[in-house]
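Structures incoming, each one as structure tokens.
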Structure I
Amino acid sequence: MNEPLLAEPEPLKNLIQALRRLPGVGERSARRMAYHLLQHDPVGAEQLGRSLEHAVTSLRHCVRCNSFSEIEVCATCASARRDPGLLCVVETPADQNMIEATHGYQGLYYVLMGRLAPLEGIGPEALQFERLLQRATDGKVQEVILATNFTAEGETTAHYLTELLVSEGLKVTRLARGVPAGSELEYVDASTLAWALMERR
């Protein structure tokens, strides 16, 4: 006969459910994290809670690149050292960080905050492609580099954006296939990403 499951207090249940919202975290992992924080690191748990609340209330989207920022125009977009003629389009801020880690790109960015996924109901309107179009046609951008992931959704997004941007007379390139098909930029090593940037087409 199976032992009845331990009745967990409501605050603990809520914490476990909150942790399950993280990508790749199932119920067992979430429960293990919750117990660890509460039993072994209550100070860390409080810091995590405060940091999350502060991030949610303090961060906004940069009006130029759409990435996270504390101010209206982020430091990258405001930098005079960046080449305004190059605009690299990525899916997430994590992808942007990976490209920055190559130290081989000195242009500017636009972060989509997602990718086209028709089966999930994510279309061009949800990703605000009009904002990207306005950014790319500011008169300074000479080349748009599409650095979406080499997944089915990333390829669909790149294809759609290519047609949209080329119709505006813009030069559009795509990361070279140095990045393995089916991979996400966040998990690609910096040297592979640097090569893909150099060999873009």
Structure II
Amino acid sequence: MKKITLFIFLLAASATSFAQSAWKVDKAHAQLKFDVQHMGLSTVSGSFTDFDATITSDKPDFSDAKFELTAQATSINTGVGQRDDHLRSPDFFDVATNPTVSFKSTSLQKVSEGKYKVTGDLTLHGVTKPVTLDLWYRGTANSPMTKKPVAGFRVTGSIKRSDFNFGSKFPAAALSEEVTITADGEFNKQ
């Protein structure tokens, strides 16, 4: 009887581990961007060119998904070299001390078909705080190139600079308190 119970337990455990799917970002079809208002007169946009993201999920609709993202702060790109260098300085990202920006989800709440609220811990400028963002699961299709499943997601939301001690020398009149974030991309099933 013990052998049968042990066999059933091992079979169930292996089925659970096989049911969980891992998905990795396709960097050629993904972007991680931000927007901030400058002096209330214009929007400055930027992106991170070096980042990695993964998703794990047991369900095909991703309603139980876990998301992880890490961006290299040195890869920030606003299109203006002098501004990018300033953003890498201790005034902002302080890349010598805080080389990465990361997000790790802690919960996912379904809002409607394909729409979720994803909550997780965002680490920016050495400060970790919970944030809630809007997630759109855009669907899954087979890649015409690889013939393997590819899933699409878009995440949007905003954070407050002051929550992360980010750019604290610059008042909201010069640089908006709110920073909007957009992450958009395809993930390949592993």
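If Cα extents along the principal axes in Å, for residues 68-107 alone is computed to be 38, 21, 12, which of I, II is the source? All intermediate terms of the calculation are to be shown ahead of the outcome.
On the way: I: 24, 21, 15; II: 38, 21, 12.
It was calculated from structure II.
For helix-only ellipticity at 222 nm (-39500 (n - 2.57) for each DSSP H run of 4 or more, over all residues; to 500), the calculated result is -4500, so let me know which of I, II that is.
For helix-only ellipticity at 222 nm (-39500 (n - 2.57) for each DSSP H run of 4 or more, over all residues; to 500), the value -4500 is produced by structure II.
Identify which of structures I, II gives the largest calculated value of relative contact order in percent (Cα under 8 Å, 6 or more apart).
When relative contact order in percent (Cα under 8 Å, 6 or more apart) is computed for each of I, II, structure II gives the biggest number.
Check the numbers for mean count of other Cβ atoms within 10 Å over residues 84-91 across I, II and tell me which is largest.
I
Comparing distance in nm of label points 7 Å out along Cα→Cβ at positions 44 and 60 across I, II, which is largest?
II
Where a number appears in this text, it was derived from the coordinates with a stated rule and is not lab data. Predicted model, so just to flag it, every value in this text is computed and none were measured. Cβ atoms are built from the backbone, for glycine too; each structure is taken alone.
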